[in-house]
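Values quoted throughout were computed directly from the atomic coordinates according to the rules given, and no laboratory measurement underlies them. In this text the structure is predicted, and so the values were computed from the model without any measurement. Cβ atoms are built from the backbone, for glycine too; each structure is taken alone.
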Structure 1
Amino acid sequence: MKPRTILFVEPVGAVANIFSRFMSIPLLGPMYLAAMAKAAGYDVSILNENILGRPIAASELADVDLLCVSCITATIERGKELSALYRNTRAALHRPSRSIVGGIHASMLPDDVSEHFDQVVVGEAETLFLDLAEGTIKDPLVRGHRLDNLDSLPFPDYSLIRGWGKRGLKPVMTSRGCPFDCNFCSVTKMFGRDYRAQSPSRVWSEISRHVKGTVFFVDDNFCVDLDRSGEILDIMLKNRFSRKWTAQVRTNVTQRPEFVRKMKQAGCKVVYVGFESINPQTLKDMNKRQTVDDIRRSIKVFRENNIMVHGMFILGSDADTKDMFRTTAEFSKESGLDYVQYSVLTPLPGTEVFTRMISEGRLLHRNWNYYDGMHVTFAPKQMTANELQRGMIECFGDFYSYTNAINSAINASVHAAIASVENLFRTAHVRSFYPSFIQFMGKGILRQWTKENKHYLSYLNASSRD
C-alpha cells in the first residue's frame, strides 16, 4: 500500500565534540529526499534528535506509514533502536510498518543493518527514492545510482524540520565526490573520486534564498575547482551578497593568495581546514598530499586576510608518539588558530584504516556509538589506547583553557584598537572576540564531556592494563 505519511529521522549519537553544544547541522541527504516526497504529494516531516534536544517519542511514530532513517556510523545503533520502537508502536496499534535505512554506514556495511530495517539503500538515493517510497521497488537491498546532475536537486525545505525555528546556520552542499584519497576518509567510497558540482548559477539560486544567518558550504572541499569556486564568488560580489559564510577547504587554496582575498571580499568568515597532523610521516601515511610547511603557510595567508581558521587534527596514527600531544597543542596556540578540533584516528567502515585494523586484529570493539572521533576504538602502535584517549583530552584542555582564552582576548583587544584607528572597529571586534568566548566556554564543556564518558575512560584504562 502506498504510504501517505513519511517521516525522516536523523538519530542522535554519543556526546560528539566540543562544538556540538554550539551548532547542530542536519544531514542534507534526508532533506533532499523529504523535499522530493513533499513535491510528490506525501505528508512529510523530519525529526532530528540533535535539533529536538530530546529523544523521539513513540507517540511521534504512531501515525507514520513509512519511516526513513539516515545514519552515520556513530548514530546507527540509535537508528536501530528507533526502528524497533516504530515497529513495536505500529504493531500495538495493529497497523503495518515499513522502515528504510540509508546513509554512509548502511552503504558501507549493509549486513550490519539489514535485520533491523525492511529495506537498506546503499549509495545515493535521489534517483530512485520516489519509486522506493511508492513500493514499486521491493528488494530488501537497494543499490542507488550516482546522481550526475546535481542541479536537479530540490532546495532543502527547513520548515519540514520540527523544532528548526530561526536557526542562523544554513548548510549548503554544492558538490559531491573528492579527487583525493585520504586513508581515514569514507567520502570517496560513498561518492567516488569523480568531482561532481552544481553550476554557479544553481548555487546562487540557493544561497540567495537565505536572507538571514550564516551559510555553511558543507562540501568536503569547497575549492576543488578554483575556477568554478571563483565564479561563485564573482556572483556573490556582483549581487552584493550580504551573508557571512564559512566553508571546508584544503591548505592548497592558499597557494593563490588573490583567491583568498576574494573569499574575504565575498564575506568568508571562517574556514574549516583538515590539517590532520604536524607529523610529516603521518601526513604521508594518510595520503594527505600536504606538508607541514603547507599548513603553516595556509594559516598565515588566512590570518593576513582576516579569515578565522578552524583547524582539525587527527591524533593516534601509527607514526605518532606520545610527544605529538604536546607539540600539536603548542603548534595550535603558537600559530594563532582561532578554533581547533582534535579527533582520535577512527577506523570508520569503508576506509583503508578500517580494513587494515581488522586485518591486524586491532579493533577494540564494534560498538558503533563510540566511532565518533572522540573515543579511541583501536589499539595504537606507539602507545596504549588509554594514553591516546587521555592525550586527546589534554590537547583540548590545553587549547580550551582560561589562560589561552585570556591571552586570545588580549590579542583581540590589540587587534580591535588598531582596527578602530582604521574605522573598522565593529567588524574587527566581532571577528576577534568570539574565539576567546569559545575557548573560555570550552573548558567547562570538556569537563562535562569527560564526566559523561567516565565509564568509557575506565574501560580504556582497564583494557590497557590487560
Structure 2
Amino acid sequence: MTGAEGVEIEPPPPTIWAAAKEAVIGRHRHDYTAGPIGRSLMLLAVPMVLEVALESVFAVVNVFWVGRLGPGAIATVGLTEAMFSCIYALCMGLGIGATAMVARRIGEKNPEGAARAAVQAIALGVLIAIPIAVLGGVFAEDLLRLMGAAPDVIAAHSGYTRVLFSGNVVVLLLFLINAIFRGAGDAAISMRSLWIANICNMVLDPLLIFGIGPFPELGVMGAAVATTLGRGMGVVYQFYRLTGRNNRFTIHRHHLKLEPPVMGTLLRLSGTGMFQILITTTSWIGLVRVISTFGSQALAGYTVAMRIIMFAILPSWGMSNAGATMVGQALGAKKPERAEQAVWRAGFYNFCFLGSVGMLFLIFAPALVNLFTPDPEVRRLATIGLRIVSAGFPFYAYGMVLTSAFNGAGDTWTPTFLNLFCFWLWEVPLAWVLAKTLGWGPAGGYVAIAVAFSTLAVASAVLFRRGRWKTRRV
C-alpha cells in the first residue's frame, strides 16, 4: 500500500472481529514466528477455544439422549467414561509430544521434518490403540464388573463399553491429529475436525439410540456407535487435510515408514506428558475422597461447583494451547525472546479473562448454583466452593499458560515434577489437614485447591524465568 508520494504505508491493523473471523476461516498462512504477538495469539486461540466449546456441548447432548434410557444406561456411560479417562490421558500425553515436535519443525521452516514427526505420532497412536481395542472389546463385561456395575446393568448395557473400547483408535487419533495441527499453527483445521466429528455424533445419537426411520434401535449401544462413526468422520477429514496440498506440511507416501530415532524422541516427550496428565487427573480422586467423608450433600456441592468452574475455564485452555504453539515455533526459529514474550502476553490475556470470571463468580455464585440444584444445603456448600476456588483464578491463569509453555518447548519434565509436588504432595494432604484435622469441613478442600494452583503458578513462574526451557532439544 503506497501513499500519494510513493511512500509505502503500513495497512491499518485489522479489527478484533476481523481477526477473529480470519482465525475461524483459517485460509491465511500466518507466520507465527514474526509479526505482532497479540494478533498471532488471537489467530491461534480463537479456533482452539471454539474447538473445546463444541466438545463440551457434545458431552451435554450425549448425556441428554442417554438419560432417556434410564439410570442403568447413565451408569454405564459414567463408568465407561471413568475408564476412558486413562485413554484421554494417553491422547493428551501423545498430543504434548506431537505438538512440541511439529511446532519446532515448523518454526525451523522444515515441513519435511514436521511431516515425519506427524507420521511417527500417528503410528504410535495406532500401536497403542490396537491392544486397548482387543482387551476392551473382549473383557468389556469384566471391566464394568471391576468398576462396580450391577449385574443387570452389565447384562443390558455392556455393548456400549465394548463398542467404545473397540473403536478407541478413532477417539485417540482425532485428538492426537488435532494436536499435530495445533503444533503446525493450523488451529482452524483442528477446530473443524472436531466440529465435523461432534455434529455427526449429535445427529446420529437419537437416530441410533431410538431407531428413528431406517436406523436400527440400538439403545445405549447406539450412543457408542454414533460416537465411533462421528469421530471416525472427523479422522477421515483430518487425513484428507494431512495429505492435501496448500498445507504447512503434507504427508506423502515416502513418509509412511517407522523411524526409530524420531519415534524415540516422541516417546520421551509423550511418556512424560502422559505421566503429567495422570498425576493431575488422579489427584482429583484424592480430593473427592476427602470431600466424600462429609456425606453425599458435600459431594454433590463439590460436583456442582467444579462443573461450573471447569466450564468457565475452557477458553483458558485455548489460550494456553496457543502459547504452547507460539513457544515451539519461536524456539524452532531461534527466537527464544519472542517465545518468552508470547508466554507472558498469553498469561496476561488469560489473567484478564479469568480475573473477570472470578469476580462474577464471587458476586453471583448463589444464582449460578441455584440453576443446578434445588437442595438448600447443596447450594450452600457449592456456593462456598465456587467462591473459594474462583478467588484463585488470577493465579490459575498464569499457571495454565506456563505449564503449556514448558510442554511446547519440549521441557515436559518440569511441569510433571511441579504437578507431582503441587497436587499429590501438597494439595491432597493439605485438603485432609484443613478439612479433617482443623475441622474446616468441605471448605478446607476448596482452600487446598486454591492454594495448590497458586503454588503451581508461582513455582512455574520462577522456573520459567530461569530460562532452561529455551535450551531443550526436540
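helix-only ellipticity at 222 nm (-39500 (n - 2.57) for each DSSP H run of 4 or more, over all residues; to 500) computed as -26500: which structure among 1, 2? This figure was derived from 2. Computing relative contact order in percent (Cα under 8 Å, 6 or more apart) across structures 1, 2 gives 20 for structure 2.
Have a look at 1, 2 and say which one yields 38, 30, 13 for Cα extents along the principal axes in Å, for residues 165-236 alone, as calculated. Checking each candidate, the match is 1. Structures compared: 1, 2; top value of distance in nm of label points 7 Å out along Cα→Cβ at positions 317 and 389, i.e. the largest, recorded for 1.
Thinking of 1, 2, which structure, once volume of the Cα convex hull per residue in Å³, for residues 141-196 alone is computed, gives back 93? So the calculation was done on 2.
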